[in-house]
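Where a number appears in this text, it was derived from the coordinates with a stated rule and is not lab data. Source: prediction; values computed, not measured. Cβ atoms are built from the backbone, for glycine too; each structure is taken alone.
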Structure 1
C-alpha cells in the first residue's frame, strides 16, 4: 500500500492535472454525483455545506438545491479552479479549510461529506463527525458518500472509514437511509425538527 496522500499531495495533484479524478468528464463520476444529489432530497433547502469540494462539480449541482452553499477544500488550486468554473450568479461561498478543525459554523440545513473520510485518521474522522453533527440545523440532513472498495493512498480502508463515520453520526442523528451502489455507498442522517439536544 502506498503512503497516504496529505494536503500537500492533493495540492500537487490539482496543480499538475487540474482535474486529477476526471470529475468533469467521467460518466462514472456523473452517475455517482446524481446518486448523491438524489440522496439530498427533492425539497429546496436553505443553507448548505459541502466539505472537500475539490473543483466544485458537486458544489454547482448542490447550489440548485440550496439558497446558499458554503463549499470548503484544503487545496488552494482546487478552490481557484472551482471559482473559475462557477457562474457569477451561483450563491456558492468557496472557502479554504483544513478538516476537521475547519468545519464552518452552522447551522446548515444540508451537509454533504463525500470522498474524504478515508483520507483522515480515525481520530480526525471522529472529530469531523462531531463537528458536522453540531453544525446541522433542526430538520437538516447529512449525506455521506464514499468508495468502499480498497485503493492506494488512503489513511484507512475505505469501507472501514465509511462505516466509522456512519456509526459516529448515528450516535447523534437518525439514520434515514443507506444503500450500496457497486464501488461506493451512500447514507443519509437527519436531525429531528425539534430543538437540538446534544448527547453527553
Structure 2
C-alpha cells in the first residue's frame, strides 16, 4: 500500500536580527534564495508544503506556497509556526503528519522526510526529531495532528515558545543523524554563515 505523503511547513517567521534583514528566507546564496534551496529539497516529498509567516504577506508569492499566518500576534518562537500549521491542517481534515523545517537550512538532506516517516509507525505516532552530534534539532521534526492539544496548551496556557520544552511532555523518538559534510542541518543565522554556506555550495557543485 502506498504511504500518503505528509504535509510540510517551512518556518519563515523569525526576526533575523543577526542578519539585519526582515526576510531572511529571501537572502541569496549563489543567486538562489534560502527559501528556494529549502523548497527544492522538500517539495517532492511533502503535500501540501506550507510556509509559516508571522502575518499575511505577498513577499513569497513567487514560490507558490500556501502561507499560514501565525495565530498569535508577536514573535513567539517556532512553536507558534508549528501550532498554526497543525491547526491549519486539522481545520481542513488533513492528517498525514507534518514535517517541520526552517527556511534558513540550505543543505536539507533529500532523505530527511523518508527517515522521519520510517520512525513514526507506532500508533499513535510520536513526535520524531533529529539529533546531530548529540544536539537535538527540533526544527527538523515530524508531528501529528493529535499533538495539537498539547502544543496549543503550551502556547495559550503556559506561554511557551520553544519546541524543546513541548517535546518533554510528548512521546517522541530521536534519530541520531550520521555526521557528514557539510552539516545537513546547518542554519544561516549571520552574514558569516551565509558566506560559509556559499563556499560549501561552490565545493559541492565543483
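Suppose you compute relative contact order in percent (Cα under 8 Å, 6 or more apart) for every structure in 1, 2: which one lands on 19? Don't skip to the answer; put the middle values down first.
Numbers: 1: 19; 2: 23.
That value comes from structure 1.
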A value of 2.8 was computed for distance in nm of label points 7 Å out along Cα→Cβ at positions 53 and 93; which of 1, 2 is the source structure? 2
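Of the structures labelled 1, 2, which one yields 16.2, 51 when Rg and Dmax of the Cα atoms in Å is computed from its coordinates? Working shown, then result.
On the way: 1: 15.7, 47; 2: 16.2, 51.
Derived from 2, not from the others.
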